[in-house]
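Read-outs throughout are calculated quantities, based only on the coordinates presented, and are distinct from any laboratory measurement. All of these numbers come straight from a predicted model, not from anything done at the bench. Cβ atoms are built from the backbone, for glycine too; each structure is taken alone.
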Structure 1
Amino acid sequence: MAHSYILVSKKQRHDVLYQRLASSLQGQWHLITDKTQLSLEKLTAINPKYIFIPHWSDKIADEITERFACIMFHMTDLPYGRGGSPLQNLIVRGHEDTQLSAFRCNEQLDAGPIYGKLLLSLAGTATEIFNRADLLVGQLIFDIIQHDIEPIPQVGQVTTFTRRLAEQSNITNLDKLSDVYDYIRMLDADGYPNAFLNSGEFILTFTDAVHDEEQVSAQVIFKRNAKQKNETGILQ
């Protein structure tokens, strides 16, 4: 009897990953994109061997993680870098590459046993890095299913990252061109607050950065600063 598998993600880019997995690996595949679908009742009806979660921002109920093998993917060499905004936290710390870790979800944040890790370059924009990571996610899923891998406990010193806030995308106080470039590229992806400057009347946001020895060039968008408006909507 063929096993059932579930891919869980709100990101549209993972539709391609789902199609690739469903066409290349035997079994009944299901895609969940909404948290209302991630219920114990629905999962029990499917009875998956594995639930793969390449991206999910909502807490998964303990009753689900205790009953099913929920496998998440984190862009650090766990236990280093548990927590939020791993890509950005790695780049601001000067990392040029990382490990993409596949681990079983449990009651502690990013603390479950490891199924496998693959080397991931942090070059390029956030979008480019995520696209490379998706290919590695597919490879890890293939290995886990084909080789029936048993996860092993995390080993090493725990380091925890804090989720970065939108205001930390402000590049006003940066004094190195390399830092300006890193901030722009690490936030250059759908769903992320782009690097910005506040000129008072305008907010300038930056994407598509290119860095050479003497300058950083980028695409810039000017928007009216909503905080400069009074109650009538007129800029002060």
Structure 2
Amino acid sequence: MLQVKDLHVFYDQIEALRGVSLSVDERAIVTLIGANGAGKSTLLRSISGILRARSGSIKFAGASIEQAPAHLIARTGLAHVPEGRRLFAKLTVDENLRMGAFRRNDRRAIEDDRERLMDMFPRLRERTAQISGTLSGGEQQMVAMARALMSRPRMLLLDEPSMGLSPLMVDFVFDTITKINGEGITILLVEQNASLALQIATSAYVIESGSISLQGSGVSLLHDERVREAYLG
């Protein structure tokens, strides 16, 4: 579904991604792990069109998107949940969710999706009229994921969804990621909790200093001594 080949991305004169290549099969969960500053978020931002690569190619569902603007990439069915949630902090929970469906005009289906997501994230049903900026970190993460799902994506880019959350909320987020994937949505996951991320991954990549250093199944990397020493403690 997604193919990235020989991607080079710069911040001014600093090369952040150095020839990164990876692929994500349809309905898979692919995990990307690495240290802070390794290039994980840069890769997701390049895929979703927030950053423009200097060279290399990105194909989604067979179409080249490396030169497309972010709003057109979103229309192809690719949704990005960025690090830090990036909610519309002054809007309510319900307004944030409806912003996720701003391109859609199928009102009945929008309401059906909203109800389905309230079932997936029950706490949001109690918070629909609450200003999003006043929510807890875990609740904000629920809103960010639900907002992305309101666009009916084919693929979800998740950037550090468990960051700053309590252990109980981390478990909920990972259970929800598995459920979302079970509904047929492909997932590319960047995650600091390498152990949990690798446990649910179909395949996985390790990125170091802007380059892919290891790749394999989630299980194989979970038991790789180099990964265990560097990322699993």
Structure 3
Amino acid sequence: MTEQVVFEKLERDPLHERVHRELRSAIIAARFEPGQKLTVRAISSAFGVSTMPVRAAFARLAAEKAVTALANGTISIPLLTREQFDELIELRMLLEGIATEKAARVITDEEIEALQLIAGELHEAAQANDADAYLRLNQQFKFAIFKAARAPALEDLIERLWLQIGPFMRHYAADIRGQLDTDRYDAVIAALRRADGRTARAAMEEDVAGGAVFLKRVAVFAEAPTEPPTGK
């Protein structure tokens, strides 16, 4: 009879994975502000866990350029330079436009109705000047479209962009009602209903561009690093 080898059961979802997922979602949803300092101890306390899974989660987020580890052990939500912001917006317009065009080909009636409900709640949040609700619903609306595109690799690329630019959307709080002038949710939904990918893509690109104009007006940017003088 062969000896039976016994292994400890592995958790399906390790603790550090859950911490990473929650922090990642919070960054994408603009629950942190650019430049905000976080400590491992405070986040560990908030989650009710030891520091080890939090350190592991922050290490992964740093590799994803979502946070910066400072010399004193503090974690910072990065500030962006204007150049970095412009590059991220350009990439968002490209990838989110493609995702929206793809979604127009395959999105279901049920998914469109869900988007319509979110858009209504977004309008109410903007009218009430409720920044937290608006930011949460804005992210929910956009990612519902990206998921409807049935393009996981594309959705992952967009998430990586939002990890870097998500906190900057916190600046929308300066004038939530003003977002009603730049939002193109109704135009996006109308084009999706018609399966008009080109128009849906253009509306999404306009939505991203309009938001960027507002953010550049109110946001605080990091100074671009100066190039060291070159010797002869």
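Which of 1, 2, 3 yields -10500 for helix-only ellipticity at 222 nm (-39500 (n - 2.57) for each DSSP H run of 4 or more, over all residues; to 500), as computed?
On the way: 1: -8000; 2: -10500; 3: -20000.
The value was obtained from structure 2.
Upon calculation of distance in nm of label points 7 Å out along Cα→Cβ at positions 36 and 196 from the atomic coordinates, which of the structures 1, 2, 3 produces 3.9?
Numbers: 1: 3.1; 2: 1.9; 3: 3.9.
Label of the originating structure: 3.
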Out of 1, 2, 3, which has the highest value for FRET efficiency 1/(1 + (r/R0)^6) of positions 60 and 140 (r between Cβ atoms, R0 = 25 Å, to 0.05)? 1
